[in-house]
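In the part that follows, the structures are each spelled out as structure tokens.
Values quoted throughout were computed directly from the atomic coordinates according to the rules given, and no laboratory measurement underlies them. Predicted model, so just to flag it, every value in this text is computed and none were measured. Cβ atoms are built from the backbone, for glycine too; each structure is taken alone.
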Structure I
Amino acid sequence: MGASATLSAEALDRRHVWHPFTQMQEYWAQPPLVIASGRGGWLTDTEGREYLDGNASIWTNVHGHNDPDLNAALQRQLGRIAHATMLGLTHEPGALLAAELADLAPEGLGRVFFSDNGAGAVEIALKMSFQYWQLAGKPEKRGAIGLAGGYHGDTFGTMAVGDSGFFHERFRAWGFAADHFPAPVCREWAGVVREADASASLAALEALLIEKAERIACLILEPSVQGAAGMRLQPPGFVAAVAALCRKHGVHLILDEVFVAFGRLGSMLVCTEEGVTPDFLCLAKGLTGGYLPLAATLAREEIFEAFLGTYESRRAFFHGHTFTGNPLAAAVALENIRKLRVLVADGTLTSRAACFGRLLDEAFAGHPHVGELRQRGLTAAIDLVSADGETYPEAARAGLQVCMRAREHGLLLRPLGDSLLLVPPLCLSEAELGELVSRTACAINDILPTFQYHAQRS
């Protein structure tokens, strides 16, 4: 193994690893944290310290780490085959999962194209829409519309339809042009809508469609909650209103449920709760319960049929991924969905979400260092402010400092600027949700009342 075999994981990480969404100079200045194992909603580092997983390992974990049922499903499939291509072949776990997803989805979304991450699922939907309109004799329909603040991934197509500010600004010149309409206004926590107004958003969208629908292929949005925008909420009925406008003007609707599906907001799929059948539905993250990379793009049958023809017609969808429909991931996804159906049906997730909202309200309503609190389902964002209600200078990194202190309280969080995003594994008990909220409050109360950032201001 060479000389590197004698080095610690921390040393090897510092020497070789380039971490995602991370300023490495800042990362190196922090104490290293190496995760060794996990069980339930908890992670353990190589020093034996335990941490509550406050972001569900980047929004993926459902039933907890080391879940015995998911472990067993994975082990059963390992005894059969780890991977077999779906290019011209099929296998039982992949076929069963496709049928299961079609059963979960609104009627008409019967075709499933597998990939391995959320951005890939969105890219596939975009390409399918663009190619469909070419095959339908309307090649001029090549534009796209996104919602302000949208985040759909970091590939070039997803960056083009997204609106993630400085995340993607450097690469704007290499993407295709896309239009965006303003997001609605909605404030909600503890299960109560405090403010909701979608009128300006929908009016702007309709004006855009009246002007450009003949050249627009598709519209994409994250329904109900825009996660990477800071858990920005949409009023009930907003997605249905957008869907109606898309149908009226002949534009495909792509729903990106990569984050919000599979129990995160209490239901299996947001679109079924909203009574909306999109043209394309994108799924990932919680699909395998946080175990393995797998994504799916569901499409309407009539769209699929437009791609049928002889080989020389070149109507086929020329797109694929090496690990498309991986049998291990598909087997785990099937078991994940089986378990989730029970939690949704018996109201467990609804009860946990209500408890989460109450706990957040008790801890942070009127808190001097919380400017705004947004919560829906098992997601929340806490916007940090100074005691006089002002936002902190970017260079102060107040959110990061709170998250680093949270580690000392046995809690792992990741900030979005100076917003703390709380996204617990769905398996957390009410007592563990209480620990998540109380440990977050402790970290805030430790850091912000005496937080010094004058040097950074200069």
Structure II
Amino acid sequence: MDVEILARLQFAFTIAFHYIYPPLSIGIGVLLVVMEGLYLKTGDKVYERMTKFWVKVFALTFAIGVATGIVMEFEFGTNWATYSRYVGDIFGSALAAEGIFAFFLESGFLAILVFGWNKVSPKVHFFSTLMVSLGSMMSAVWIVVANSWQQTPAGYHIVGEGLNARAEITDFWEMIFNPSSIERLSHVLSGAWLAGAFLVLSVSAYYILKNRHVEMSTKAIKIALSLAILASLFQLFTGHQSAVGVSETQPAKLAAYEAHFDSSAHASVYLFGWVDEENQKVDFGIEVPGLLSYLVYGDSEAPVTGLNAFPESDRPPVNIVFQSYHLMVAIGFTLIVISLLGGFLWFRNKITHYRWFLYILVFSVLLPQVANQIGWISAEVGRQPWIVYGLLRTSEALSKAVSAEQVLFSLILFIIIYAFLFVLFLYLLNEKIKHGPEEAEQSSRLYSQQKHLFDKTN
């Protein structure tokens, strides 16, 4: 196989697998702040049990996330040396900031969060929970800033020529607040909040169906539903804003989202379909005429830049972008419906009465994960053939000394290792769910007994 295809597959696989865990950490971190805050405010031990249980799940996702994320930084140097040299000044500053302001903050307070329940005051422990949650979101800030710069470069100039050309920062703040960073960050965070909220909803619904930890689970569902409603509606808003931004900065990507070819015509929104790129049409599709023009320009008759305005060499693969984008949007609306329906049933105090809805909550944990993955696919594949939009092509960013055989071998090795880590994650998560919060209670009682015995003997 071609070394470029293999290198892209390897990086896509590693980042897709890694991206299972950070959204969960971010979403659970926000919920931990609410849970522990309610415990401090009310003194209700149910919230304490709830927080201790979800702290263990958070620690597990954090650990696997760190283990799977390290590999990508090495791939920059092994497979994408030209790219690394080209963007090193930009990425180096963003990744350094992520390490200093985010990872160290999150990992530094994580020990207090996990092990400090009986060693620090409740307020200090809550502060550590808040810092861990803030650190997880700050990590997303810098990673999204770095990636957004690839989509919409700003605050830089190019020095050198040919293979020695590289981008240097001229305005740090312009680089951070590049044209797409805020919109993309808000969309990423809302997706992460949904991932955490629906994991809590899934586990809590499972417990209620099994008639275990019912009091804790009903309260957890209320907390998670509140976040799910806010995040799902916020994601709809940020998704729209992001699409409007794409129409200005990456019109070829927007055209691929809806398979729009003719630049002189208004653009429709398709509910679904299959793109025939050769004949420039959508087969088996249902469309809403002029809706894309209206969403972008407020005028259903306004023409939208089509794919024919770009040379074929500058167009992204249309069908994969079209399908991933539409599936992401469909899942987004599904999450809104589930969240609002859950909120309605909760308002009427009937959410635990409908087992069919509880089963929906159990399996809905997969939806935010799928949406997050295919959202990245539509954004990253839609940027092609550019690895840095308008500046550096993906085909030019490869390392010159790496062979296809070497990349293939490492890809197979990563698949085996990551499959093992995924099975391990599922096993450990399942064990924690099966044991439930009693284990935390038993550990707390054991610690108290040991401390009492120690104080008595001394």
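Work out Rg/Rh (Cα atoms, Kirkwood Rh), for residues 300-379 alone for each of structures I, II, then name the structure with the largest result.
When Rg/Rh (Cα atoms, Kirkwood Rh), for residues 300-379 alone is calculated for I, II, structure I comes out on top.
State the single structure among I, II that was used to calculate helix-only ellipticity at 222 nm (-39500 (n - 2.57) for each DSSP H run of 4 or more, over all residues; to 500), giving -11000.
Matching structure: I.
Assign the value 1.13, calculated as Rg/Rh (Cα atoms, Kirkwood Rh), for residues 340-403 alone, to the correct structure from I, II. Working shown, then result.
Working: I: 1.13; II: 1.39.
Comparing all candidates, it corresponds to I.
The value 4.1 for distance in nm of label points 7 Å out along Cα→Cβ at positions 36 and 220 was derived from one model only; which of I, II is it?
Working: I: 4.1; II: 1.7.
Value 4.1 for distance in nm of label points 7 Å out along Cα→Cβ at positions 36 and 220 corresponds to I out of I, II.
Between I, II, which one scores greatest on Kirkwood radius over Cα pairs in Å, for residues 316-435 alone?
Structure II comes out on top.
Suppose semi-axes √(5λ) of the Cα gyration tensor in Å works out to 35, 28, 22; of I, II, which structure was it derived from?
I
Using Cα Rg over 2.2 N^0.38 Å, for residues 196-371 alone, single out the structure from I, II with the greatest value.
Details: I: 1.23; II: 1.27.
Top value of Cα Rg over 2.2 N^0.38 Å, for residues 196-371 alone goes to structure II.
For structures I, II, which has the highest computed value of distance in nm of label points 7 Å out along Cα→Cβ at positions 28 and 204?
I
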